[in-house]
Structure P
Amino acid sequence: MLGWAVCFAILAVVAGALGFFALAGLAAVIAKVMLLVFVVLLIISFIVRAGRGGSVV
């Protein structure tokens, strides 16, 4: 999921540089949402793993 967020962020930068501002804005929003979902799932994963007594790292 992090890879997709990076792809959309790169797409937003390229689209913005080429003048496709609507596409750039949409790609930036998608990248932000995917990054937020990734971080939330990562934190949940750390909490669950620590709760089971496993190694966090």
Structure Q
Amino acid sequence: MKGRTKSKFLRIKCACGNEQNIFAAASTAVNCLVCNTPLTSPRGGVAQLTEKATLVKTLE
């Protein structure tokens, strides 16, 4: 389909219960907005979830 991107966002949940949306190809570490726990680390184009984060949903 023309004009459609391959970019995806992820809804992730922190161990504290907070859910937030992140870019799937985040090039920097992402921390929880509530408790400041690291949720992802960059891994060559794809964000790697830490043990404190769980994937809830993939958003397009």
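Laboratory data are not the source of any read-out in this text; all were calculated from the coordinates shown. Quantities reported herein were computed from a predicted structural model and do not represent experimental measurements.
Could you figure out which one of P, Q the value -29500 for helix-only ellipticity at 222 nm (-39500 (n - 2.57) for each DSSP H run of 4 or more, over all residues; to 500) was computed from? This figure was derived from P. Comparing structures P, Q by volume of the Cα convex hull per residue in Å³, which one has the largest value? Biggest value here belongs to Q.
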